[in-house]
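K.L.:
Structures follow.
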Structure 1
Amino acid sequence: MIADVSVCLSRLAEALVLLAAPAERQHDWCERHTLPEDELALEFDDVYGWSVWMLDEQRPGLLTTEVKALLDGIDRALEAMSGEEHAEVWTCEGLMSDPRWQQVRILARRAVAGITELGVFPVPDIASL
């Protein structure tokens with residue numbers, strides 16, 4: 001049971017670290033893994049729903065209301081940037097200059113801080129991802 005909690009928090013933290021990183025580091029990560037910029041959002045989307053649900057099931061109250069609100073805010077912000085009409089956001093230039101990305105980074109940094117405060121495990125650095 002604890003391993004599942006650790007896996008959930010680890011995967012969630014990794015996705016958040018990617019979203020919290022400066023634009024240059026995000027771009028470097030995409031280049032290093034030969035992935036498009038939208039993979040940053042897809043990494044978060046892949047873990048967001050199931051990890052919060054599993055953590056609530058196995059360790060009720062572990063994620064604070066504030067962290068959950070931040071995660072919801074990130075999800076909403078990324079959703080608002082989705083779709084063909086926002087294709088320019090999902091480019092290197094968009095990553096570097098679109099103010100919506102800066103808002104996502106701020107929310108993600110606050111969520112990383114909230115998860116770090118749990119003290120359950122060390123939060124990774126983007127260089128290790």
Structure 2
Amino acid sequence: MVVAAIWFAVLAAGLFWEMSALMMAFLLAFTLPALWDLMRDPASGLTLTNNTLHWYSGKRQVSVALEEVAMIRLDTRLDLSVKVTLILNTGTKLRLPFESTPPHQPFEEALIQRGLKTERHHFQLMQ
């Protein structure tokens with residue numbers, strides 16, 4: 001939807017303001033990665049069971065036993081998206097891909113129901 005709006009706006013600008021074809025191509029080139037993702041339509045998701053946490057995104061997939069997880073950190077970013085990081089008992093940190101992360105409030109509730117420790121951090125402009 002957004003990509004189509006950008007293409008429409010650039011093409012309209014080209015027609016009404018006689019924008020050069022080179023300038024239009026330059027602006028539209030920024031949408032090519034988004035078009036590639038739309039065409040590939042990679043699957044992503046997360047499954048939380050009583051024993052494991054499994055997520056996948058494109059060709060990547062990871063399963064972690066819940067008994068290996070020491071804590072799950074939920075960081076709210078400045079754009080109000082939430083970054084999820086698993087901290088394992090070994091100290092290793094695994095970051096969940098944003099595209100496979102579910103809505104944070106029900107996800108946090110499900111984690112707490114399974115006895116996992118969660119820690120929330122909200123963004124700070126000055127530290």
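K.L.:
Assuming 2.3 is distance in nm of label points 7 Å out along Cα→Cβ at positions 22 and 94 as calculated from a single structure, say which of 1, 2 it is.
P.N.:
This value belongs to structure 1.
K.L.:
If you don't mind, another one. With Cα Rg over 2.2 N^0.38 Å coming out at 1.02, pick the structure among 1, 2 it was computed from.
P.N.:
Among 1, 2, the structure yielding 1.02 for Cα Rg over 2.2 N^0.38 Å is 1.
K.L.:
If helix-only ellipticity at 222 nm (-39500 (n - 2.57) for each DSSP H run of 4 or more, over all residues; to 500) computes to -22500, which of 1, 2 did it come from?
P.N.:
So the calculation was done on 1.
K.L.:
Assuming 20, 47, 25, 8 is P(r) over Cα pairs in 10 Å bins from 0, in percent, for residues 14-77 alone as calculated from a single structure, say which of 1, 2 it is.
P.N.:
Label of the source structure: 1.
K.L.:
On to the next question. Suppose you compute relative contact order in percent (Cα under 8 Å, 6 or more apart) for every structure in 1, 2: which one lands on 18?
P.N.:
Here the read-out was taken from 2.
K.L.:
Using the calculated result 19.1 for mean count of other Cβ atoms within 10 Å over residues 6-13, pick out the matching structure from 1, 2.
P.N.:
Label of the source structure: 1.
K.L.:
For which of 1, 2 does distance in nm of label points 7 Å out along Cα→Cβ at positions 54 and 70, calculated from the coordinates, equal 2.1?
P.N.:
1
Every read-out reported here was derived from the displayed coordinates using simple, explicitly stated rules and does not represent laboratory data. This one's a predicted model, so the numbers in the text were calculated from it and none came from an experiment. Cβ atoms are built from the backbone, for glycine too; each structure is taken alone.
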